[in-house]
Structure I
Amino acid sequence: MKIADLRQDYSLQSLDIVDVAHDPIVQFKKWFDEALKSEILEPNAMTLATATPDGKPAARVVLLKGIEHQGFVFFTNYSSNKGDEISTNPYVALCFCWLELQRQVRIEGRIEKISESESESYFKSRPIGSQIGAWSSPQSKVIENRDFLEQQENYYKSLFNTEGGDGMTIPRPPHWGGYVVKPTMIEFWQGRQSRLHDRIRYSLENKDWRIERLAP
């Protein structure tokens, strides 16, 4: 089987302007709820694309952790490569792909840090192992071997007394927290037969959303 011969025709559902909500966040929540009910593996997995000031792009998959009226929230290491790129170029893109539903959602917008209190609240809700991991990994930095990570993990487990019955509360690392992507464009893609897919785009214009159909 040649890669060029791989094909999948789509015929599950359709999407029209008359069917969508006036607010793209409401429409996204509807589709996300349907993705949850369909028991898709990691329905909150999304590709995050960033770029340097001179336009060099990078993309990776992160996990959505909140849907707010103002946008889409995720958490990461602020000192990572993506954190460095975000600090110098706050324009990003997100992409969700739910193949089981033959759907894709593309989002473009501006990103900013959420409040310290919101990051604190979410960090406290994480499993202890994930809290320790946030301290242990100098994300995106070159390390010599796996042993380095395990030594770091053991060090912070000991420091925060995680083995004790009444271990101390693990503080949030200063380099770790949340971002919110505030959309200026959201496109909903529904696969259709013969590659004549449905594409409905929301564009933010003077605080109002313009809804248009795009050619596939």
Structure II
Amino acid sequence: MSDLPFTLDQLRILKAIAAEGSFKRAADSLYVSQPAVSLQVQNLERQLDVPLFDRGGRRAQLTEAGHLLLSYGDRILALCQETCRAIEDLQNLQGGTLIIGASQTTGTYLMPKLIGLFRHQYPDVAVQLHVHSTRRTCWSIVNGQVDLAIIGGEVPLELQTSLDIEPYAEDELALVLPIFHPLAQKETVQREDLYRLNFITLDAQSTIRKVIDQI
């Protein structure tokens, strides 16, 4: 079969008839006309090519095929209701998973606090944090691997038209020295003074490393 031989409405009607014991009471419970219920059952039997009700008695009785369809129909309708609840919970931030990307510095120092605040307000939402270089994090968003990201560097030029970029905060680099360091005695530090210092920094792909290299 290329198409499903039944609809959710037909499964609801089948369930109502089985519960109420008659086409008329089923129609009343669903707030539709009895001819509409009968027509839907006829269409369903024709599509499945099998009778679903024994029509000899006063009470609507399911055939073996009817009982089989009803048992699966109950599961299908229950799963549909569960799906609707899950989507509603997701829309209300009452469930689901949020995957966040971050560059190395923001992922280490900024994101733990932000994630903690978010989890306090939305405890039912699971949060995953992926920390990589700025470039790799940006590509993860483009490829749909993360939902959003906070990075500390420039978005690669080739990706800027593919992303919605919003400034979040400004960062400042500060040179911190012990009071006995020779540079601490100067009122101003020149760029050339920094060239003679040894730095321990992140790898060549990190934003901080690129800033230092460009000084």
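No lab work stands behind these numbers, since they all come straight from the coordinates. Just so it is clear, the structure is predicted and the values come from calculations on it, not from any experiment.
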Inset, instruction - Could you figure out which one of I, II the value 15.9, 52 for Rg and Dmax of the Cα atoms in Å, for residues 74-137 alone was computed from? - result: II
Legend entry - Read-out P(r) over Cα pairs in 10 Å bins from 0, in percent, for residues 34-113 alone, computed value 14, 25, 19, 14, 11, 8, 8, 1, structure in I, II: II
Legend entry - Which entry (I, II) yields the derived value 13 for relative contact order in percent (Cα under 8 Å, 6 or more apart): II
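Using the calculated result 1.36 for Rg/Rh (Cα atoms, Kirkwood Rh), pick out the matching structure from I, II. Walk me through the intermediate numbers first.
Values: I: 1.03; II: 1.36.
Of the options listed, only II reproduces it.
Consider the structures I, II: one of them gives -14500 for helix-only ellipticity at 222 nm (-39500 (n - 2.57) for each DSSP H run of 4 or more, over all residues; to 500) as calculated from the coordinates. Say which.
Label of the source structure: II.
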